[in-house]
1. As an exercise: relative contact order in percent (Cα under 8 Å, 6 or more apart), calculated from one structure in I, II, equals 14. Which structure is it?
2. For distance in nm of label points 7 Å out along Cα→Cβ at positions 66 and 242, find whichever of I, II sits highest and give me its label.
3. One of I, II was used to compute mean count of other Cβ atoms within 10 Å over residues 162-169, and the result was 22.1. Which label is that?
4. Work out the source of -11000 here, i.e. which of I, II gives that when helix-only ellipticity at 222 nm (-39500 (n - 2.57) for each DSSP H run of 4 or more, over all residues; to 500) is computed.
5. Thinking only about FRET efficiency 1/(1 + (r/R0)^6) of positions 74 and 226 (r between Cβ atoms, R0 = 35 Å, to 0.05), which of I, II has the largest value?
6. Looking just at FRET efficiency 1/(1 + (r/R0)^6) of positions 82 and 202 (r between Cβ atoms, R0 = 35 Å, to 0.05), which of the labels I, II belongs to the structure with the highest value?
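Just so you know, all these numbers are worked out from the coordinates, no wet-lab data involved. These figures come from a predicted structure and were not determined experimentally. Cβ atoms are built from the backbone, for glycine too; each structure is taken alone.
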Structure I
Amino acid sequence: MNLGLIGTGLMGRPMADRLLDAGHHLTVYNRTGSKAAPLAEKGAALAGSPAAVFAAAEATLLMLTGGPAVHDVLGGDGATPDLSGRTVIQMSTIAPGESLAAEERVRAAGGQYLEAPVLGSTPQAAAGELLILAAGPEDRIERWRGVLETLGKPTRIGGFGQAAAVKLALNQLIASLSAAYAYSLGLVERHGVEPERFLEILRGTVLYARTIDGKLPRLLERNFENPNFPVKHLLKDVDLALGEGKALGLGTGAVEGVRRILEESMERGLAEADYSALYEGVNPRR
């Protein structure tokens, strides 16, 4: 099958590898060309523009940094490329309103749109174990189920905008849970309690979530290099979640506190570090 992929960064690169390994003909584009170039060695065709990817592919997957980037590859403030008979599978984390705008634009250009943001980071992308939140007509999801299953497990959420909302809700939990566990770990550590002793107790309660064990080595070693999901991207997602919450009349005080911690991490020069670096803001080095 002729597929396209726009965005070959932390997530897009392993996704491209899986599509190529599955035997698909893949055309790729990345704004920073050096990030796409290694895929040519595996057989991918390198395109010089997003429009060239759309022209070459039956379906093009978007794995980009956010709504503005999606807007740009769909033509920015100019005309949308001709998408007649083509499908755009939008897999980036963007706001519901941004997804609805993208769907309208794709449809106006003669194409079909599928909303499919993913939960998981680079290890899950490499293993084909992403949770794919699919929104759109059921027959459209079924049409592309095989492609999605190469990357993970597709789950239908509902109509356009709803999968984007669920993704923001999940990413808000990533930030809030991480900040809460960082605080608790800092509290017991400063009272001389061994972190593992604390974890032994925590694991036997309903308060336990696996994320703390997954990040514990990074926290204890304060090693936030080689990120699976950097601070700057989590801050972007928390901002999107806050914007949605304010528009819907939700109380946002707790999430605003987490946002301040992420912003402080950025100010500490940790924008490119793994998001667990928020630990530095909660439990600073002494």
Structure II
Amino acid sequence: MSLTKDDLEFVARLVHDDAGIVIDASKGYLVQDRLDAVARRAGLESVASLVRELRGPRGSRLHDTVVDALTTNETLFFRDESPFTTLERTVLPWLAERRADSRRLSVWCAAASTGQEPYSVAMCLRDTLRSVETWRLSILATDISPTALERARAARYTSFDIGRGLPEDKKRRWFVPDGRDWTLRQEIRSLVEFRRFNLLYADQQPGPFDLIFVRNVLIYFDVETKSRILRAMTRALAPDGLLVLGAGESILKLGVDLVRAANLPGAYYTRPGHPLLGPS
């Protein structure tokens, strides 16, 4: 039995309330398909039966499972390329000079999905910093999906995953064959801490972070939620830190005290007057 309009609206409210994600009526087929799988795993006869269970007390494991199923985990290594080229060529060398005394760098990768983005950042750190062993490097990778985080911690990727964006030199240096798959070396894995986290509570990550990656996730939120998340992340950013959005995302009309660094390819944002901003 297909989802009724009322059931779809109920599920959309549930996911919005729990995770901030907006699901409109055009996503009915996707919701139906994903909830069919959840219902089968739960031993329920239909999606309608699943929704009846969901209408019960909140906070159950089934609620979490549904939210997990309806999150989008599309990601790839070095996605869009230019943010990582800028990171290696400009941002990390500049930050390394600024942090030469403390030799500490802290990064937050929000909506980290199955790990390709934070591991891409970690590879950039290993390949860019001199005497990297003398640095205290911290990459916090968060996501709301326990399923995605389980895959991320395993750091085992298919040939298809590896073939999407990963430069050949980094593949040779940082991955080892594992049957038909590829496993990331411990030198990179050890730099990343994965933690389940809901971006609706972004104000609970105090920072300060030198870099915050929150790429290709704000598109799933309404304007009010985007604004609240970005304001919290701005507070968590070090005074000279940088925030990175997805290529198609913007802070316009969100009331956030950041400006785009037009001279830095890759959607980098800073506070006004940042030393890395080009001439106005």
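1. I
2. II
3. Among I, II, the structure yielding 22.1 for mean count of other Cβ atoms within 10 Å over residues 162-169 is I.
4. On the way: I: -15000; II: -11000.
This figure was derived from II.
5. On the way: I: 0.65; II: 1.00.
When FRET efficiency 1/(1 + (r/R0)^6) of positions 74 and 226 (r between Cβ atoms, R0 = 35 Å, to 0.05) is calculated for I, II, structure II comes out on top.
6. Max of FRET efficiency 1/(1 + (r/R0)^6) of positions 82 and 202 (r between Cβ atoms, R0 = 35 Å, to 0.05): II.
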